[in-house]
Structure P
Amino acid sequence: MTSIRLAFIAWLSLAPALALAQNAPPTAVRATVESVAADGASLSVRTRGGDERTVRLTPKTLFVLVAPASLTDVKPGAFVGVAALPGEGSQLKAMEVHIFPESMRGTGEGSRPFDLGPGSTMTNGTVSARVDAVQGPALTVTYKGGEQVIMVDPKTPIVTFEPGAATDVRPGAAIIARGPRQADGSVEAAFLLVGKDGLVPPL
């Protein structure tokens, strides 16, 4: 199993698993790197809300690059993850679309609550149909046991993923770290998403 796939399994499963550990509540830090410690073991970051935080890295931290993609890449047969909010009727409205590389097909398949906003969900599955309209395409995303119809606005952020490394983490990089909060308020990153070439990960 590739490290990039392991990272997304962590993204989808780490929060509920850590919620069982009273001394290690999970958290996600969406931020910009301000500095990297000389030994590479920690990052000083500023969150999107303007707070200063410390993210700690370990030999087990998994790194994933978030790279830009386009709506034309979202085709029937693609395996995607779509963060969405309730839309009209039974349809969902996409907040962002993640196109998984073929090596990650099947990762986190299904539909579940997500932490991007109140009422948000994450649906991972295969695009079984795409119906284009003026306001954007309607995607039917199929997974084991169900399917969701999700409307995608032409302005919806769309990204894909590539293997990353600690060397991709530099001052100015936009990151998302998820892991247990430590007693000193820092977060020990189980994995780290890093925007490629200045991209701010929309997750």
Structure Q
Amino acid sequence: MKIIYKNKKEEAIKLLKNNGVIAIATDTVYGLCARINSKEAFDKLVKVKGRPKEKAFPIMCANYKEMERLAYIDKQTKKIIETFMPGPLTIIVNKKEDLPSYISEGKESVALRMATSKLLKDIIDGLGEAIFMTSANISGEKEYQNIEEIANKLDIDGIIDSKPTFQEASTILDCRNMSIIRKGPISIKDINKVIKEKAHEG
């Protein structure tokens, strides 16, 4: 496994283009990522993570346009994205029908995040596609807290020398019914305030 320094992001991009799995800090926890347009990369991530294929991986996007390419986003959800992203929020929305079948297989929805650091955004932009992003741990275990633990426990291709900001997993919001699936740094009170403001504007 290769340690990649922040100023060597092209090394991370190369590993991802070659269907590799790498670890990187997000704003919340350490994440494992792989490119979304490769079944080989997906299968490798499933193996590293050790979890059933039917449990879908969230997708990290570089920007709003990338989210629109993957999913249907209504005006209310767009307002939430504009308010809280980039930030510690994952949204669940209905996916586009033309996505590869292994992406959220058997589900009508997909979970999306937006890159929260310039480094992560640059990697996605350099790769030219969004990436699967899941917490850096074997399924069923707690998130690993540092790169040493990740290196010791996970069989991956590389890890970027970086640290999370919040040390807490993101809020997960199902935008189809505006319900919180997982509590995190952004509260339902914060979200409801935006929804009410949007309704008032309408």
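Here is how the numbers come out for the structure above:
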quantity: Comparison of P, Q - label where FRET efficiency 1/(1 + (r/R0)^6) of positions 56 and 96 (r between Cβ atoms, R0 = 30 Å, to 0.05) is highest; calculated: Q
quantity: For helix-only ellipticity at 222 nm (-39500 (n - 2.57) for each DSSP H run of 4 or more, over all residues; to 500) computed as -2500, the structure of P, Q it came from; calculated: P
quantity: Per distance in nm of label points 7 Å out along Cα→Cβ at positions 128 and 152, the highest-valued of structures P, Q; calculated: Q
quantity: Top of P, Q by mean count of other Cβ atoms within 10 Å over residues 112-119, largest first; calculated: Q
quantity: Read-out relative contact order in percent (Cα under 8 Å, 6 or more apart), computed value 34, structure in P, Q; calculated: Q
quantity: Label whose coordinates, when percent of Cα pairs over 26 Å apart is calculated, return 33 (choices P, Q); calculated: P
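No value in this document is a laboratory result; all are computed from the given coordinates. Source: prediction; values computed, not measured. Cβ atoms are built from the backbone, for glycine too; each structure is taken alone.
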